[in-house]
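Alright, structures below, take your time with them.
Laboratory data are not the source of any read-out in this text; all were calculated from the coordinates shown. In this text the structure is predicted, and so the values were computed from the model without any measurement. Cβ atoms are built from the backbone, for glycine too; each structure is taken alone.
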Structure I
C-alpha cells in the first residue's frame, strides 16, 4: 500500500530560488519532496542576456514564457518567443532558452513528464537529475 498524497498550494514568492550561475536562478515547484510521483515543474528567471547551456532531456518538456522575451533554440532552429508562448520538446531534442533582452528579466515556467527527468549538457556530456540541480532530491 502506498502512502496517500495531499494536494499542495505552492507560492513561488515564498520559495528561495536556487542560483544556477550565469544570471539564471530556479524556483523549484512540483517535485517528489511535495509528493509528486510523476512530474517536475518550476520557474527559471534569467537576467538580461542570460542563457542555459544547450542540452537534452530523457523525457518530454513543456516551457511557457511568463515574462519578457526569449529565444528558444530547438534542434538547431531559433524561435522568438514572448509571454504565454509555449514550447513542447520531445525527449532527446537539443534545446535551450536565452533572454533576448539586454535590459529586462525573463521568466519561464517549465514542466517535465517524469519525476526522474535528467539534463545532459551537449558541450560536456555531463548528465544530472533535474531535482538534484534544484536542490530538491529526496
Structure II
C-alpha cells in the first residue's frame, strides 16, 4: 500500500469551507464526513481533513493557530500548466480567497497562491521537470 498523506486543517465553518473547495473542483469522501470533519481529496493518495476548530483542538494540547495572524503551514499543490495555476487562483479569489503575493516565475517553475477563507496559505505551482536546475531549492530561496 502506498503511503498516504493526510493534512489536518482547522476551519471555522465547515459548510462554508466545503462550498469554497468544491468551487475549486475538489471532491470529498463521504465516508470520512460528519458535522465535525470532512475529507477533501487532493489526489490518489493525498487528502486534507477539514476539521471544525473545536474538534481540531481535541487532537493537540497546543492552542490552535489563527491562520489569519500566523502561518502554521504552507500547502503546495501542483498544476498541469502555468495557465492551470492562474485558473485555480482565479477560482479561489472568485470564491472569497485573497492573493497574498504576486505570481513568481523561476523559469523552470511558476507559482502563485491564495489565502483561503480560514487564512491557510495555498501555493499552486507548475514545474517543468526537464528544466529543473541542479540546485533548484537554493535558486528559488534566493529569488
Please state which of the structures I, II yields 2.3 when distance in nm of label points 7 Å out along Cα→Cβ at positions 58 and 74 is computed from it. I
Among the shown structures I, II, from which was the value 28 of relative contact order in percent (Cα under 8 Å, 6 or more apart) calculated? I
Identify the structure, out of I, II, from whose coordinates log10 I(q)/I(0) by the Debye sum over Cα atoms at q = 0.12, 0.23 Å⁻¹, for residues 66-129 alone was calculated to give -0.34, -1.10. I
Distance in nm of label points 7 Å out along Cα→Cβ at positions 18 and 42 - highest-scoring structure of I, II: II
helix-only ellipticity at 222 nm (-39500 (n - 2.57) for each DSSP H run of 4 or more, over all residues; to 500), calculated, reads -6500; among I, II the input was structure II
With Cα Rg over 2.2 N^0.38 Å as the yardstick, tell me which of I, II scores highest. II
